[in-house]
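Below, each structure is written out as structure tokens.
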Structure I
Amino acid sequence: MNKITILWVDDEIDLLKPHILFLEGKGYQVITCKSGQEALEELPKSRLDIVFLDENMPGISGLETLNEIKSIDPSLPVVMITKSEEEMIMEEAIGSKIADYLIKPVNPNQILLSLKKNLDHSRLVSEKTTANYQQEFRKIAMDLSMVNDFEGWAELYKKLISWELRLEEIEDTGMFEILESQKTEANTQFGKFVDKHYKDWFGSNKGPVMSHTLFRDLVQPEIPNNKTLMVVVDNLRYDQWLAFEDTFSPFYRKSKEVPYYSILPTATQYARNAIFSGLMPLDMAKKYPKWWRNDNEEGGKNLFEAEFLGEQIKRLGLNLKWEYHKISSLKQGKQLSQNFKSQKDNDLTVIVYNFVDMLSHSKTEMEVIKELASNDKAYRSLAQSWFKNSPLLEIIQQAQTMGLKLIITTDHGTINVKQPSKVVGDKETSLNLRYKTGRSLTYEEKDVLEAKDPSEVHLPSINMSSSYIFAKNDLFFAYPNNFNHYVSYYRNTYQHGGVSLEEMIIPFVVMEAK
């Protein structure tokens, strides 16, 4: 293995001999130069890992040398060492993307720490993360065997995805595979938990905040204190939220984060309509039949969200100036961003942003997207990249300058489906891959949560003998006809509608403008 090579540039390099001997004793190779010009001549001759650069030298200054080094090799880490504590020099060096900034006199251990931070950082983080997860593994396994309430499941899921985000940054694939097996086991146990308790969550105080109680229980208390922007990003998983949470930090600080539960089916027409109406689908179908569409009916299923919201606001007795916007294209997003200041007098502005939903559905249709989002890490990265370059971020920046409180939430998550489960139904059976409703459904009972009487879970019936089934774990429904082609087409795509941690436990976040 090659020694790590340091280029140390200082016009008083002879005085640093003890430091150099110390580093050589630790196994580093040190090349020395007395000026910026010498350093620039040395650069093409040697394979360098890092540069220690004095700021105050005769001839070419340290800052000038830094700029030249970065123009030749932008990836080479440079540590600036200076006697000066002037803020201007610090800012200029930091702006030039230095790796570290040390004030003279430096001691050998400071130099060693800077080396480890810049050159051994990945290895040290990897080793520490692996050791910590190994310690945590048994605790998670014990929690899995004991958790028996919705609060405990939400905390356990957040813990699992927190470890997922940490482990995917290190090189230990073995640990990541162990975590994946824990997630699979968690979803198996979670499916059993939901099967046992879901019906009991309605009409009592035993249940979590769910889609139909979200506005009443979590949104309404926030509105009187501040003009509020509520953004519902369709199909936003909790891990995706955690991945781009930092993008908000220049503009907003988080004041509340509450995991809440999507209703079943975890599908847009059910869950999002429930958010805006404050009602379960059975009640929507009864009270507002002209606005509700069953799975087998023609036409859009979410065309009356604004009307549902208006009725809920009236029912809650709120006297609000409010507006609702649905964004389904880049053009619509840009138009709202350009005109967003017109929302300044609203007590509540609601935006439904459909992009993540379009992304997940397009994955099944577009091979390019399928390649780009081949696993959860890639899917998170794609969503994060979109958000950083979207009109939604521009809207949020404007909301901050207007002093608006910000609520970020979603209607349901999504899961990467891996295994098929055979199902048979008649022509009226719904098409969704993670849930089915219809008559005479034939299926593998172990694979599903079943609702033979839809009214027990507050869902409407297409006809008198309709039932619902919801896929558990990472299963998706496939018909026996043309089975192999169907399975090949939909395996490893992102779907929703069923029972999983990823689909049901979703974020509700309140943020205050900085």
Structure II
Amino acid sequence: MFDKPTIQYAELWPMLVVFGVAALGVVVEAFVPRERRYLTQAGLATAGLVVALGGSIYVGSGLGELGKGVARGKLAVEGTLAVDGPAVYLWGLVLVFAIGGVLLFAERRLEAGVSAFAGQAAALPGTEAEREASTRGLDHTEVYPLLMFAVGGMMLFPTANDLLTMFVALEVLSLPLYLLCGLARRRRLLSQEAALKYFLLGAFSSGFFLYGVALIYGFAGSMQFADINEAVRNDASNDTLLLIGMGMLAVGLLFKVGAVPFQSWTPDVYQGAPTAVTAFMAACTKIAAFGALLRLFYVAFGADRWDWQPMLWIIAILTMLVGAILAVVQTDVKRMLAYSSVAHTGFLLTGLLGVQAASALGTDEITSLQAVLFYLATYGPATVGTFAIVTLVRDAGGEATAFDKWRGLGKRSPLVAGAFGFLLLSMAGIPLTGGFVGKWAVFAVALSAGAWPVVLVAIAASIVSVFFYVRVILLMFFDEPSAEPAAVTTPSLLTTATIGVCVVLTLALGIVPGPVLDLAGNAGSFIR
């Protein structure tokens, strides 16, 4: 007999607002005239994200006084969702950077009155149909509901409290991104190739995840994280089933964060996708996926820590080394930032190796969860800001991402080059930037847990990363311009505001990190 589930709307309404606005955006595409869709969709998406952000703050304040190590929140929808402090914190981060993504999506001044998205995605590149769509100034406004569906999946992902819901969230956030990556107005073939690679590799990783779900269900007899944790504590007879299932689940999640050896899609997709999509995807997907990774390993497999930690040691070391070393040899800004993102994934995985519970630490020390949450807050603005600046550097063919085009940029546009250089220094972990405090936090918790070999590799990878970040700064300010240098196009207020906010946030998190560190700490711990 089927019982009607009880849905806790009071805790879930920010996420429901996002899904509702996404569905409303589909209706707009069907009934609003084409010439009015741009303003309608952009305004609707922005308003929906702002309302959801306000709702997340309201829901978070309703969880009560949390405090370090305190688990406070509510299970919803028959225990399939957990609305707790870390989940609401991650909601806030995703929504803040998604608002920046919408502003970049809505930018039209850089492409002479149209957006960076294809006029007619169904038209084959180079055909008369594509030229006609470009001549008529057609614009794919479907990107806004796609973005909203992806954001909804990103909010559901770290909130999922059972394996089946987590798989649904994984697909809901992934499918819109596959489409968005293939909608670039320029370099259509490169964009479509990126989308196809992302889709095929994502389908394989989802298959591994689903097979892992089946194995863990066979081990525990349940998909609920609390039941899996109880089975891990009490059942030592099926270790093989548990370990194989855990490894397959890890494949699906580590693919989304771009960890080695599942990072092969990252440089091609970052380079081929519209840069606005890359900015949104690079920041928000990593936030959501790390939230899901934390909940899965801390809640469901927390009792089996000594089995999964060695795996993460190896993956973290490989990810940092591969990301940093391959970034050194890149000659394209977007590919360099892609491999930089891989290295940052390794730094974040280092934070997962720390001590989870505050009870095992002194009162002045930070937990692993707090360190990772803070690192995500510093990584987001630096990533969105750098990709937003990449959209401004252009030549006759559109965005100019080759290093040669950036030579002497500091002399032609010192403000833009200075902002880009500052954000790169944050990614490198230079003091007085948010990136420095973020790296210090994850390194400290890993060191306190005895993972000093990983921390040594992380420090070495950070030193290597300083080289390729500073190399870009040097060629912008100290090299002579190439024969055909790129120019900096003046954007509208949308992109200008996004870059400005990202720079201010990065500076504030470096100088006054205390409030956000306290916020991450007061988020408490995951409920079961």
Structure III
Amino acid sequence: MKASDLFVKALENEGVEYVFGIPGEENLDFLDSLRNSSIKLILTRHEQAAGFMAATYGRLTGKPGVCLSTLGPGATNLVTAAAYAQLGAMPMVMLTGQKPIKKSKQGRFQILDVVDMMRPITKMTRQIVNGNNIPSAVREAFRLAGEERPGAVHLELPEDVAAEDVTEVLFEPNHIRRPNSDEKSVRKAVEMIQNAKRPLLLIGAGANRKRTSRALLDFIDKTGIYFFNTQMGKGVIDERHPQYLGTAALSDHDYLHCALERSDLIVNVGHDVIEKPPFFMEAGGKKVIHVNFFSAQVDDVYFPQLNVVGDIAYSIKEISRQVKIQENWAFDYFSRIKKEVDIHISSGADNPKFPINPQYLVAEVRKALPDDGIVTLDNGIYKIWFARNFPAYQSNTLLLDNALATMGAGFPSAIGAKIVYPKRKVVSICGDGGFMMNSQELETAVRLQLDLVIVILNDSAYGMIKWKQAALNFDEFGLDYGNPDFVKYAESYGAKGHRVTCSANLIEVLQQCIHSKGVHLIDVPVDYSENHKVLNEELYAKTCIL
């Protein structure tokens, strides 16, 4: 059989459902093999968007998403998506083509050392030089991509290798069970929790697993310990829970940091230093227990005193089973801080000013969506507002990137989420800057006949950097731009365009679009004047209650 046929069979063997991407001349054998496969090709308009879709598929399913590009410029367009998956711990396998390697075809035309280029931003990168090595290479790629800590893997299939005659052999996927944590480390964790006066629980992205979510909820309900989460840990526990303190959307100076200052022990579950720090450790300060699939990477601001390494769900179940409620625990201060957090979060949520302020927008989006509705965020100042103010009720219902924190990922992620969950409501929240980086995927969403809503927060500027500019007392400069007429822009792709003209009709337009068929784009004029006032001045000037 042909090597490209064997490659596709190896992907089918791994349970691959979709390949996202753009084929080129060097992929034509592979493309022809894919034509007769059960795997569906999701043709995109840019390779970067294909990578974001594949990474989101991996994030939501736990199975590596697959994306495809040709050589040279097609492969370089995957670089940002590779870093997005690698830093965000999303399992993804990238497939790229290459000119023939056994005989020159066109000199050095379009040829880059893609394997070497991918090395710093993947778990593995490899050129396949013999078609008979395809089954083992694919099995190893999928094993590494999905193994904790998940990430990006790259395989390059040269044109002449893809056309070779090979023997059909496949390797059966075997899913390795994660090892359980050491009993001594669990007992030590129990001892530290019981001896603490004000223990707090922090939930990070690594806890976004169903078994872990159930184990954490049992632990919280048994002990009454208060918890907060990182941005990428939102929704692991329903944030309507009475012990929920909030999201560490900022690294310092928020109201929940008042609770952190009083805590003497943080049980840190599923977080690592790649995600922006939710708090800073200091020598001689509070103690930290690191509970994760892997040991902590030591940093100047993160050096936990105990590592509980192994399957997170098992570790938390064992800690929960062994821990005994202590009379010395003092949670009254956390209860009072929670009231302060809730008051501050609700402030501005009912302010009908126009253009719309971020607090009002977040509250209206939450009202419009069912509990299992999914919001995907691009990167901008609104990400902080959503992380702080949007209560997530289920795991992976607020998808954001706080690792690479790249612009341009929010809309493609929504397409990926809708493909994985076609019956759930999906809304993509994008700034005008981030949306325009991959806005061409409107055609992809329309062609796929997706029911999808894109909300564009329109301020005609790079608002996040303006906020930082103001915080550092720089003059405003170099961050304003013009935009197309987004309603007409959407309609030119066959989508439906809407423009919010007053705050009162925001919820009406949202609900209409969410419950309608087709791709809907909503242009929302937004007022970011409160960014500096609230997130810089008010929070920095706050006084923690005594």
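Supply the structure label, taken from I, II, III, corresponding to semi-axes √(5λ) of the Cα gyration tensor in Å with the calculated value 40, 31, 19.
III
Quick check on the output: -13000 is helix-only ellipticity at 222 nm (-39500 (n - 2.57) for each DSSP H run of 4 or more, over all residues; to 500), derived from one of I, II, III. Which one produced it?
Corresponding structure: I.
Of the structures labelled I, II, III, which one yields 4.4 when distance in nm of label points 7 Å out along Cα→Cβ at positions 104 and 232 is computed from its coordinates? All intermediate terms of the calculation are to be shown ahead of the outcome.
On the way: I: 6.3; II: 3.4; III: 4.4.
Here the read-out was taken from III.
With mean count of other Cβ atoms within 10 Å over residues 344-351 computed per structure, which member of I, II, III shows the largest figure?
Ranking I, II, III on mean count of other Cβ atoms within 10 Å over residues 344-351, first place is II.
Here mean count of other Cβ atoms within 10 Å over residues 280-287 was calculated and came to 26.6; which of the structures I, II, III was it taken from?
On the way: I: 18.1; II: 26.6; III: 12.6.
Matching structure: II.
A short reminder: the numbers here are calculations on the coordinates, not readings from a lab. Quick caveat, the model's predicted, so the values are computed rather than measured. Cβ atoms are built from the backbone, for glycine too; each structure is taken alone.
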